[in-house]
Structures are given as structure tokens and as C-alpha cells.
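Trainee: The data blocks that follow each hold one structure.
Only the coordinates and a few stated rules stand behind these numbers; no lab work does. This structure is a prediction, so every number in the text was calculated from the model and none was measured. Cβ atoms are built from the backbone, for glycine too; each structure is taken alone.
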Structure I
């Protein structure tokens, strides 16, 4: 009241903060693009290796107008979606088990933390032997990659649930499925979403790496084909499009989590 009487508005800086953040982000991107263009035109590196921004922009337009790009995008998107469903479901189940049982956590969680940081590409030969050279090995590679961040996030989220919520659910004699659906998952929505965001990014990496190693379709195949034929503008164009798509999916998951946290019944 006193601040309003003197004409002070403390909410103004908070409202201006997003504009400053977006301005800083735009400035960083502009500086990076300027550095790229300077390096491309300076002759310090081969021009074919570092093409100028207009050349890359034209390659992006050609890529987006090529029907073959969308056919390969469909293949990669299907593999990533299947990998996320398989790896995410397994990660959720194992995470719930580890988070709800101290015995299981002490017995098995150490293995998760030890194997998690291991580069998953070393398992790709085994995936080829088990699932063949088709989409199965790529899906398995993506599922294995996204499993670990999801299971770690879910297990950690389980331990952050308020004990009173668990006691209330058990006092109503809720079944394990009811406890999971009505108590556990709503209470740890943010860790689950964050785990899915990490899992999505790593599933994309694992699937694309598998496609670059052994495939005749998919975005990974297009990228490695462009590299093999020294079509650098097309390779950079594919990487840019893939980067934008990954950022968009991640932003959608982040917006979903933020929307739920802003609801009164989630606070």
C-alpha cells in the first residue's frame, strides 16, 4: 500500500525480466552467427568445410522442400518414439520400485549409477546381434540410452514425496496401482517430466548414433551420407533442423511441467 502511494511498482522488474532474458539469448545467438560468418569468409578454414550462412540457409530450404527428408524424418521419429515408450516405461517401473523400497535401492541402485554414465554406443554390436540391422537395433539403442536418466529421476522423485501423502493413501487401503496413479505420479510430476526431457535428448542421440553406424534410412543416415559425399551445407542444414526439432520437443515438455505447477491444485 505504501509503495503504491509513492508510485512505486515492484512488479515492473519482474515483468521486464523475460524480455531481458530473451534479449540476452538473441544477442548470444547473433554473436555466434556473426563469428561463424566471419570465420567462413576469412579464409582461415576451407570454405567448403565452413560454408557461409546464406549457403547454409539455402541448404535448409532445399532440405525442407525435399520429400526424401520427410520420409527419413518419419523413420527416425518412429524409432525415437518407440525407444522413449520402451525405455521410459521400464525406467518409470524400476524407478518406482527403487524409490519405494530401501532394500532394492541399496541392492541395485548402485548398478544404475555405475552403468548410467557408460557410453551406450559400446553396446550397439550386441544390439545388432540381438535385434538385427533393421529398426529394432536403433530402437533398442535409444531405449537403453533414455532408461538411465528416467529411472534415476523417478527414484529420486519418489524419495521427495511427503510421507503424509503416502500415509493417507495407505489409510484408504489403496492398491499399488492406485498409489502409483493417485499419489506417486501426481506428487513427483516435475522430476518425472525432467527425467523425460533428459531421456528424450539422450534417446535422440542414441538413435541417431545407431543410424550413422548402420542404416540406410533415417536422419542419421542422411547426415552421415552428406558427410561422406562432402556435402557440408546439406549436413549443416540437417543438423540445424534436427536441433530445432529437439529444442521444440523439449520446450513442449517444459511448458507442460510449468503449466501443471502453476495450477492451484498442484501447489
Structure II
């Protein structure tokens, strides 16, 4: 008769909600933000057309469409099997960058888009970003930034660790140094995070975090952890209360980890 060999396993139970809004700026009549939520695939992202560049709404949409194309590609499982999930996420972002760059060539205009992407595997979250859209993690009451803006200020601080800098007076500090489409292939910053039960992730564009302070995000996500749609609506309301002079987009993802036991049936030796 057979015998059972117990081994632990995990299954993620993902809840999510999102919001995207044009804001109140009369000079920004088109929402240049985009988002993608594919919970069955464990994929969530926000993208923001670069301000000052041509047709930001087309750039961010091209990035989203390219990533959907990679998700549906027949090479998907081959890439994951051969190179792993990190490489797969990188390939998605590279495809998005190529799509935006090709669009800019077609229009003969400089185009660009930020991206902040979250890809959930069985026990980890892979975060990829380029530009100044961000990903945060709320864990045990603390808000942890998982991305660092690709800006002139942050690049200077990284390259000059011994120099004291005042961000308020650093000229052109918020100017982006990386974005999809500024070159044919733009490699993202990648980070892999081990998941814990109850983790809440937030991906958002600058139109959200410029108006929602860190302590407000903590209070909002903590008090609305069982109503993520309300958390998103509250972030939008905070932006509107302060003028909402930029487009705003956010995705909130809560992870519950269900521990399981799988049984591998093995024959008994005679």
C-alpha cells in the first residue's frame, strides 16, 4: 500500500483595488497615467507619461500594451523555466521600453513613460521600476519604500555619499534620469521581496504620493485593509482636497498566505 510524504506549500490569496483620475489641472486635459491589473497572473503596474514629452498618454499605453503582449507570449514559460522570474520581469520592462521608443521614432517626437511594476510569485514579490513612479510596502505598521526615484538628485546623492545636499535647493533635482523610451532598451531597477501574511503593497504615480504623506498612507491602508477600494478612494480624495494638479493613479494589493500540505504518493518498497 502507498504511504504519504508531507511537504509544506503556500498559496497566495491576493486582493486588490485601483484608482486612476485626471485630476483638476485645467492644463492637463488628458490622463497620461495608465494602469494594469492582472490578478490571475499576479501582475500589477502603473505607468505615467513623462511630463514635457510628447503624448504621454500614448507612451504609457504603449508600455502597458507591450507588457500584455509579453504576458500572452508563447515564450513566457520558456523564459521563466530557463532564466527565472526576475529575468522574465526584466524582459517585460525591456519590451515596454522598446515599444515607447519605436512610437517616438514613428512620431519623430521625444516620448517617455515611467513604470512601477509588481509581480507576485508563490512566495515573493518582484518589484521593477524606471522613473519616479513608486512602490511601497506596508508591513507591521511601517511603510517601506521599495523603489528610489531615478532623478538627478538621487543620482547625485548615490555618486557623492559624503556630500550634504539640500533637496529644496538642488537645481533640477526632480528631473528624471531614467524612463521607458528614452533609449531602445531601458533596464529597470529590480528588487525581490519575501512575502509575509498581511503585506499590503502600493504602486502609485507622483500625482498620488505628492499629496499623500507617508503617515497618511499608513493610517489609510491600516484602517481600510479590509476595504481596499475605500483606501484608493481616500487617496484620491486627499489629492482633490489639495488641488490635484496632476494625474493620479494607485494600485493597492493585499497578500494573504494560505499554508497548505501536499502529499506525494510514493510506493512502499517490497
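Trainee: Out of I, II, which one gives -9500 for helix-only ellipticity at 222 nm (-39500 (n - 2.57) for each DSSP H run of 4 or more, over all residues; to 500) as computed from the coordinates?
Mentor: That value comes from structure II.
Trainee: Tell me which of I, II gives 0.70 when you compute FRET efficiency 1/(1 + (r/R0)^6) of positions 103 and 199 (r between Cβ atoms, R0 = 30 Å, to 0.05).
Mentor: It was calculated from structure I.
Trainee: For distance in nm of label points 7 Å out along Cα→Cβ at positions 167 and 191, the calculated result is 2.0, so let me know which of I, II that is.
Mentor: I
Trainee: Moving on to the next point. If we compute relative contact order in percent (Cα under 8 Å, 6 or more apart) for structures I, II, which one ends up with the highest value?
Mentor: II
Trainee: Now for a different question. Name the one structure among I, II that FRET efficiency 1/(1 + (r/R0)^6) of positions 63 and 183 (r between Cβ atoms, R0 = 25 Å, to 0.05) of 0.00 was derived from.
Mentor: Label of the source structure: I.
Trainee: Name the one structure among I, II that mean count of other Cβ atoms within 10 Å over residues 143-150 of 17.5 was derived from.
Mentor: II
Trainee: A further question follows. Where is volume of the Cα convex hull per residue in Å³, for residues 31-118 alone largest, in which of I, II?
Mentor: I
Trainee: Compute distance in nm of label points 7 Å out along Cα→Cβ at positions 55 and 207 for each of I, II and report the one that scores greatest.
Mentor: Greatest value across I, II: structure I.
Trainee: Which structure, out of I, II, was distance in nm of label points 7 Å out along Cα→Cβ at positions 71 and 231 calculated from, if the result is 2.0?
Mentor: Computed on structure II.
Trainee: To test your reading of the models, identify which of I, II gives 23.4, 75 for Rg and Dmax of the Cα atoms in Å when calculated.
Mentor: The correct label is I.
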